[in-house]
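Please find the structures below.
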Structure 1
Amino acid sequence: MSDENHIPEIMASLRELNHYLVEAGVLLDVGNKGLEFLQMIATVNEFGADITPIHGAWLTIPTKLGLHHKASDFGNKLFKPKGKNVLAMNNNNGGLDIYFILVKHVHIPERSFLRDGVDDHMWSIFDSVEDDLNRIMNRELTPRELYEHIGLKLKGYIKDNIVLKVNPSNAPLTIANKGKDDPLVDTGTMLRSISYRVIDT
């Protein structure tokens with residue numbers, strides 16, 4: 001039996017726990033929109049939003065024909081048919097192709113995937129921390145590794161929540177444009193942007 005005194009080392013490790021924190025969420029710049037844009041989209045979905053026009057009378061909601069474009073991309077080819085709240089263009093068959101729906105207001109409902117990803121799994125996180133604290137006291141784990149474990153768990157729970165959150169449903173036009181009713185997944189860019197980082201304080 002060893003008579004080595006590891007209490008000072010263990011106490012130092014426990015004090016070191018106060019020198020880290022973990023952040024989890026939309027942290028990776030993936031795709032071609034930029035991190036700031038992804039964080040804005042995440043915030044709008046997390047808390048919901050009401051959007052009204054700022055620089056004109058209408059919001060322009062793209063149909064499949066207008067996806068990935070602004071109305072101004074079409075110059076003066078688009079027009080608003082009398083009595084219709086759309087921007088359209090003449091097609092070769094004598095009819096109209098609708099590129100944008102015109103609306104005065106858009107409501108995006110709250111779809112909390114970040115907060116719910118943490119709140120719904122808090123007890124699991126507590127259990128993991130308790131296990132890791134025991135491992136620190138047995139000198140099997142470092143304080144930083146405890147925070148890495150928390151970060152990995154948070155990242156997984158948030159990603160799971162993005163995939164599993166189906167309510168409230170998308171608007172019918174959004175479903176038509178996406179081809180599916182998956183409120184938080186379109187191209188998968190936001191899902192791939194979820195990560196964590198351990199920060200020295």
Structure 2
Amino acid sequence: MLAAKNQKPLSILSNIISNLTGLPQRTSFRIAVSIAQKDVSWLEKLLSEFLRERSLLSRCDNCNCLVKTGECLYCGKSGRTLDTLLIVKDDYDLSLFSDVEGYSGCFFTLNSDLISPLNKVYSSDLPLAAIKKYLLENKGNLKEVIFAFDQNLEAEVTIMFLKNFMTNILPNLNFYRLAKGLPTGASLEYVSKEVVQEALKLKQKI
């Protein structure tokens with residue numbers, strides 16, 4: 001009975017970690033146990049440091065990337081070339097491409113799941129106003145857009161929607177996806193840096 005009562009707070013903490021990170025329950029539970037074994041003072045210090053660092057971050061009003069406020073490294077503000085735009089799903093995927101050798105263009109982060117009606121994610125959930133703003137502000141320079149998404153159905157649906165949406169704004173854009181060398185259904189999260197670099201180098205026109 002006592003063990004069951006102690007299990008409930010750990011399970012709640014584990015669920016919080018799993019929902020936040022997407023980690024499997026078993027892994028989340030291990031993390032929950034590790035956290036619970038720490039002194040409260042250690043946890044308070046960790047939370048204080050986390051909140052302090054988080055307060056220094058904001059989304060760039062140009063490329064929607066999460067950056068240190070006023071110091072974006074991913075768009076034209078940082079001196080990157082404006083003729084190419086690489087669109088990623090989230091800030092984790094951004095980290096995979098931000099230092100790829102040979103790419104000096106700009107980035108844009110959707111900060112959204114890809115379109116999936118089954119998961120109740122629709123085109124209206126994408127940052128369409130921010131994308132339109134970016135296109136109009138860079139229409140004199142932007143020539144090509146690269147979609148750097150996973151190889152799955154949600155990615156294909158999102159690519160087709162965004163291509164049509166962006167073409168209606170700037171008709172002369174060229175669109176590309178990552179090379180099909182990525183395994184079908186593969187998540188970028190589990191692909192090596194070398195594979196990511198090769199997939200970008202061998203990008204395919206849509």
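Each reported figure results from applying straightforward, stated rules to the coordinates on display, with no laboratory input. In this text, all values refer to a predicted model and were calculated from it rather than measured experimentally. Cβ atoms are built from the backbone, for glycine too; each structure is taken alone.
Side notes on the structure shown:
- Comparing mean count of other Cβ atoms within 10 Å over residues 20-27 across structures 1, 2, the highest figure comes from 1.
- Structure from which 2.9 was derived, distance in nm of label points 7 Å out along Cα→Cβ at positions 12 and 116, options 1, 2: 2
- Source structure (of 1, 2) for Kirkwood radius over Cα pairs in Å, computed value 19.2: 2
- Relative contact order in percent (Cα under 8 Å, 6 or more apart) derived as 15 - corresponding label from 1, 2: 2
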